[in-house]
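J.: Presented below are the structures under discussion, each in the form of structure tokens.
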Structure P
Amino acid sequence: MGQIPHNKVLKQVSESNILIFPSRYEAFRLLIIEAMSIGTPVIASNVGGIPELIRDGIDGYLISPDDPELLAEKVILLFNNSKLARKIGESAYTRFLKKIELSKAIYKQAEWIEI
């Protein structure tokens, strides 16, 4: 598809029930952050810095990249339980606002520099 404008990426993610990110190695986590910023539940591999973003079972689900059965289990769980999917998405959005959103990140970095 080539390069896609940012607003179209967000539109696609917002129209999705779940973002599934089963990477063997940490890729750039921007898509996970974007999903969290709009409350889309995430199922991602427990690799690299991804666990710094997602608290397993709270803001999304973390899976081993070599466990397709667990991946399928979590996808089915969220598809069959819209209330849980909504709760996970809301928690991810709240975590985004508190920990990741740019104005918060800049403030935390400034605090760190002052120490």
Structure Q
Amino acid sequence: MKRLLYLSIGLFSCAVGLVGIFLPLLPTIPFIIFAAFCFARSNPDLERRIVEHPRFAHHIIVWRSRGAISRSGKTAALSTFAASALIGVLALPFPAAMLPIAAGLVGGGWILSRPTA
């Protein structure tokens, strides 16, 4: 039962990551890394395929070994956080406008705390 749950979550995460290839504000790599995590607990063949994928292998390996994020990944994530916060400030009334700012500060701070790959 547990393996089926991990497999289902891994497939969903992989699907969301693949959609992220085509949607600019949806990140791909974090979902693929999470899918690899789930596949490691449910389906070794799928894990091997995703970890050996020429496009994703490097990101998965450096995340697993050092918890590192690429410079381009950090730049993209921080830019998205900044844009979301700006949109929130412009489009939301005062108390609600603080939510995207807070999320950007927390998420951005965490991303900056990770080693650069």
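Please treat every number below as a calculation from the coordinates, not as lab data. Worth saying up front: this structure is predicted, and the values here are computed from it rather than measured. Cβ atoms are built from the backbone, for glycine too; each structure is taken alone.
J.: When distance in nm of label points 7 Å out along Cα→Cβ at positions 69 and 101 is calculated, the result is 2.1; to which of the structures P, Q does this value belong? Write out the running numbers ahead of the final one.
T.: Working: P: 4.1; Q: 2.1.
So the calculation was done on Q.
J.: Among the shown structures P, Q, from which was the value 14.7, 48 of Rg and Dmax of the Cα atoms in Å calculated? The partial results should precede the final answer.
T.: Numbers: P: 14.7, 48; Q: 16.2, 50.
Considering all the candidates, the number was obtained from P.
J.: Distance in nm of label points 7 Å out along Cα→Cβ at positions 61 and 85 was computed and gave 1.2; which structure, P, Q, did it come from? Could the numbers behind the result be given before it?
T.: Details: P: 1.2; Q: 3.4.
Derived from P, not from the others.
J.: Right, next: So if we calculate distance in nm of label points 7 Å out along Cα→Cβ at positions 21 and 53 for every structure here (P, Q), which label has the highest result?
T.: Values: P: 0.2; Q: 0.7.
Top value of distance in nm of label points 7 Å out along Cα→Cβ at positions 21 and 53 goes to structure Q.
J.: Which structure, out of P, Q, was helix-only ellipticity at 222 nm (-39500 (n - 2.57) for each DSSP H run of 4 or more, over all residues; to 500) calculated from, if the result is -25000?
T.: Details: P: -15500; Q: -25000.
Corresponding structure: Q.
J.: Quick check for you: by relative contact order in percent (Cα under 8 Å, 6 or more apart), which of P, Q is greatest?
T.: Values: P: 24; Q: 20.
Structure P gives the largest value of relative contact order in percent (Cα under 8 Å, 6 or more apart) among P, Q.
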